[in-house]
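Peer 1: Next come the structures, one after another.
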Structure I
């Protein structure tokens with residue numbers, strides 16, 4: 001019987017192991033590549049030591065262990081003088097970061113150089129598999145695979161892999177190779193002259209998977225994307241598109257995150273070669289951030305060369321038929337009870353002459369928020385703005401708008417709240433020679449609100465549902481604005497022609513809030529129902545000279561927000577004609593989802609005599625690995641389909657393929673795109689402004 005022996009760490013010389021996933025090598029007695037002071041155990045059926053050469057020979061079921069790393073082999077030889085380790089016969093190295101298997105393993109522990117034959121290496125963090133006739137290590141992070149393959153798929157026969165005579169792999173960087181074959185299972189399907197593939201848990205620069213397709217409007221389509229990391233807080237994506245019926249498109253997208261919450265996206269695109277139509281281009285900038293402690297900067301800038309741009313590249317519902325774009329850059333400064341803001345707003349008319357389009361360059365607002373007057377129930381506030389209205393052709397001018405107000409909150413009987421408010425709006429104008437010159441007009445207004453709150457708590461006694469609060473808020477409100485002649489004022493926007501009002505209204509609001517007990521023993525609150533009924537009565541319509549067909553009662557409005565569970569929602573805004581009982585307007589939107597990828601959503605809009613529209617979406621994950629998405633928009637008023645989008649995704653453990661069909665007015669398209677684990681895909685053509693790249 002052969003005895004198994006254990007050798008203590010202080011007795012063993014320097015030993016190292018070849019780790020393909022970049023883990024640290026091991027050391028005994030503080031040798032190079034190994035952590036000093038950690039115990040190492042060695043077990044084998046036979047163990048001997050040649051003092052002359054400084055070599056240990058371990059044979060038969062050899063097991064070397066240090067910390068979380070374990071080496072198994074049929075034979076292990078350590079050379080103390082040369083600092084070399086050689087393992088052979090079913091070599092297996094394992095630790096939490098990954099594993100290594102092969103026939104023979106050689107490692108120089110002083111230089112970290114090593115070589116594995118007929119082996120396989122696995123890196124758990126990115127799920128990377130390397131297989132090759134020889135895997136050579138130059139340092140802890142750099143490897144070369146000869147006559148081998150690279151994949152992020154599991155299994156003896158992976159779903160896909162790249163194969164080449166030589167693959168250079170840098171952990172935290174890229175896998176690179178020339179003259180590469182791409183395999184689906186073991187079948188070679190196409191050739192790549194050069195490969196760059198990211199091998200890192202962090203964002204990595206590289207080419208995105210291409211997108212192919214055909215569109216009635218754009219022709220045959222091919223979109224390529226390159227993603228470039230510019231730093232921890234910024235990146236860029238570059239696009240090159242070939243569209244056979246339009247030309248060649250070039251685009252770039254820059255994303256950034258800076259200090260004080262400043263972040264944004266800048267996207268530009270240009271396409272040339274369009275038949276008899278010249279070039280088309282677009283620019284989009286979205287920004288939100290701070291300048292100092294209290295100054296906020298907001299940018300929402302969008303510019304396109306023509307309306308045809310959206311017709312060609314709009315891929316979101318309602319985007320491809322837009323007739324104008326707006327650009328706004330705004331600054332805002334807040335104090336405890338005051339707000340100062342300014343903005344430049346430029347509107348581009350895409351269907352008509354832009355010369356007569358009114359611009360606000362700039363508008364400055366200053367508001368004093370409600371302030372209480374000493375210990376009285378009275379409050380004051382101020383709304384003010386000054387606007388420069390400008391355009392190439394037509395009336396221009398400036399307007400100063402001031403509206404101070406005085407309000408109060410009284411309590412009657414300890415349960416009734418009365419909140420009147422009196423305001424006075426003064427508008428001052430200075431116009432160009434096309435207008436009246438200097439004009440001014442004041443206008444008073446008055447409103448009041450009488451309301452109360454009734455509350456009741458229900459205790460259903462559920463395990464998680466502890467209680468439900470029912471809050472009822474009845475209210476009566478009144479608004480009065482006198483009928484003042486404003487025809488002499490320049491007409492820039494709605495503030496220049498304020499309609500008279502003498503309206504009495506009522507509303508009844510119900511709220512249901514659940515008090516829930518969490519699994520951790522805490523408490524949370526969930527507002528699962530909001531229901532408000534309201535109606536107005538126009539006293540002006542009761543006059544003797546009012547038309548008989550005009551009813552003083554407005555439509556009865558019902559507003560419902562329902563959140564029965566965290567997986568479902570339903571919103572309803574409904575208006576009912578009190579005379580004939582007919583619906584005059586409906587807005588309804590609902591969604592149901594299960595958290596596993598299945599979802600159903602609807603969005604219905606109706607205005608009597610104007611529009612009737614339905615949009616529906618469905619996501620299905622029941623047929624894994626097939627996933628389905630469907631969107632449909634239908635115009636009932638015009639009895640026509642506006643858009644249908646169907647997408648099928650086949651999702652594997654390490655790759656996906658997408659087939660998308662879109663049918664909309666004047667265009668149908670078919671798109672094919674791919675995604676490999678660790679490598680993004682081009683979701684939209686570079687011309688789809690406003691859409692972040694992957």
Structure II
């Protein structure tokens with residue numbers, strides 16, 4: 001094979017490499033067969049369009065004719081967009097961990113045996129010249145080629161060792177006796193998270209530093225559950241959310257959160273903005289604002305949503321990301337000088353911004369804005385009331401936003417990823433549930449309709465559908481995230497079409513992804529076979545684990561739809577994962593949540609009726625929050641749980657696991673019965 005085959009691809013990341021002198025190929029049967037036929041190792045390069053170091057490696061090495069010539073002569077070079085193929089990325093990131101003893105990153109650079117696709121050398125970014133102990137990329141190519149050609153025994157041993165490691169990855173060690181579900185693991189997860197907490201800056205110790213929204217959800221649940229860790233969890237959650245919202249990782253001018261900071265104090269962001277981060281943080285801030293009684297958190301949620309709709313809205317949904325590189329370098333567009341700010345705002349606005357951000361104390365010529373005190377403290381310092389300070393803030397920030405828009409803006413990757421958009425659907429439903437604002441749920445329903453129109457075809461879900469009609473198969477995350485999002489959406493505003501789609505997705509999870517022998521769910525569908533190993537993701541990372549979300553969603557939908565097969569599939573998943581939960585509960589937040597709801601199923605409240613029942617639903621939500629799952633089914637609904645068929649109009653029914661009570665015709669009786677079921681000692685539990 002010769003020539004760069006990336007011309008005509010739909011992925012923005014692949015197109016960024018279409019002009020490289022490297023003979024890049026796409027992952028597929030033709031390229032893999034060519035590598036086997038030529039007995040050339042595969043050089044696999046995995047990245048994504050917003051990745052700064054991916055762009056750096058392209059500029060230094062992949063654009064160099066001499067390096068490209070060496071690559072073309074020695075390897076079959078394959079370029080993969082990790083957002084198109086998260087399964088391949090997962091497999092080889094795992095290989096990086098196994099071979100190097102540390103987590104990987106992007107760009108991921110792997111050298112594979114052409115026969116088995118097993119990696120024998122793997123790393124991330126390699127510079128063109130020696131730097132910080134890293135071997136130059138050209139030297140690496142020469143050494144890998146020599147190793148492959150001459151060190152046959154060592155190569156085979158390394159390859160076979162990797163194959164054995166992959167084989168046992170899905171074989172979760174079993175104890176002498178079955179590992180039983182245990183609610184104490186919730187406490188233990190919170191204890192370990194608090195043990196690793198950064199007490200000074202919020203978040204968790206170490207750098208680079210990510211927001212870790214799913215770990216923060218566990219702390220929010222700890223607050224709601226009560227108990228000995230509740231106060232410590234509340235204190236650290238407030239510290240973290242305050243620091244996140246007021247630091248440089250949060251773009252206070254335009255909105256949205258950057259992916260991470262390189263320091264522990266949240267002051268030096270890496271400037272890419274990803275949809276999945278911001279989607280998760282919208283729901284977290286919305287829930288925390290209500291449960292912790294902090295209205296400012298609700299403002300952060302709304303502000304982030306405004307940015308998502310303004311910056312990422314595209315045909316068919318919301319775009320994946322904004323690049324890290326802007327203007328003259330990494331993040332220059334986001335920086336200001338005091339002179340720029342003075343010129344853009346009036347004196348009173350500048351005084352408030354100075355009180356909020358400490359402008360006059362900053363020594364650098366250009367800087368990022370991050371709060372040195374809260375907006376309320378800034379108002380008190382200036383002796384002005386809160387409405388006046390809010391007016392000054394909003395008018396000043398709008399002027400700074402317009403000033404920024406005069407600068408070079410980051411490029412956008414416009415691919416619409418089904419799973420990431422589903423995370424946004426879920427958070428929009430949560431925003432309505434916690435704030436009472438009905439606008440977000442309308443946005444969520446519009447987004448679901450777009451995903452159905454574009455990503456749902458012939459009763460199969462697709463991860464990405466490009467403008468030219470190319471479809472990429474969906475993964476476990478796509479199915480499970482969307483199913484869980486639909487259940488949140490149905491709790492806020494029932495639509496028969498959403499219930500029907502949820503049923504299809506639940507069937508799809510069981511038919512296409514479940515491991516029928518061991519239990520749990522594979523990341524890829526059972527009819528996809530172009531990878532050397534099918535991973536089963538159990539641990540939460542920057543996104544929730546597919547197995548945890550699948551178990552939680554199937555459990556909730558099984559209780560709603562009275563379908564025991566869904567509950568049984570969730571139970572099998574939790575059972576097989578129990579050894580992992582016992583070893584590291586803090587890394588498996590979503591599975592822990594599913595385990596809790598398996599042991600303590602939430603009462604399902606079904607309301608049948610129109611306007612009067614809206615008041616009932618609001619009353620249940622206000623009093624019991626997430627202790628119950630309350631669904632209001634309109635009178636004209638034709639697709640709904642079977643129990644609804646025998647309900648009287650304008651009545652309620654309480655179901656617990658497989659058992660349902662008699663119809664209830666008075667709101668006071670419903671509330672009294674729920675009070676009896678959920679004793680005063682029961683804690684309100686936030687539901688992620």
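Peer 1: When you work out distance in nm of label points 7 Å out along Cα→Cβ at positions 45 and 645 for each of the structures I, II, which one comes out largest?
Peer 2: Largest value of distance in nm of label points 7 Å out along Cα→Cβ at positions 45 and 645: I.
Peer 1: Let me ask something else. Which structure, out of I, II, was mean count of other Cβ atoms within 10 Å over residues 117-124 calculated from, if the result is 22.0?
Peer 2: Clearly, the read-out refers to II.
Peer 1: In addition: Comparing FRET efficiency 1/(1 + (r/R0)^6) of positions 397 and 429 (r between Cβ atoms, R0 = 25 Å, to 0.05) across structures I, II, which is largest?
Peer 2: Going through I, II one by one, FRET efficiency 1/(1 + (r/R0)^6) of positions 397 and 429 (r between Cβ atoms, R0 = 25 Å, to 0.05) is largest in I.
Peer 1: Of structures I, II, which gives 36.0, 123 when Rg and Dmax of the Cα atoms in Å is computed from the coordinates?
Peer 2: I
Peer 1: From I, II, which structure was relative contact order in percent (Cα under 8 Å, 6 or more apart) = 6 calculated on?
Peer 2: Label of the source structure: I.
Peer 1: Okay, next question. I have -500 for helix-only ellipticity at 222 nm (-39500 (n - 2.57) for each DSSP H run of 4 or more, over all residues; to 500), calculated from one of the structures I, II. Which structure is it?
Peer 2: Of the structures listed, the value fits I.
Peer 1: Any idea which of I, II comes out highest on FRET efficiency 1/(1 + (r/R0)^6) of positions 293 and 405 (r between Cβ atoms, R0 = 30 Å, to 0.05)?
Peer 2: I
Values quoted throughout were computed directly from the atomic coordinates according to the rules given, and no laboratory measurement underlies them. Predicted model, so just to flag it, every value in this text is computed and none were measured. Cβ atoms are built from the backbone, for glycine too; each structure is taken alone.
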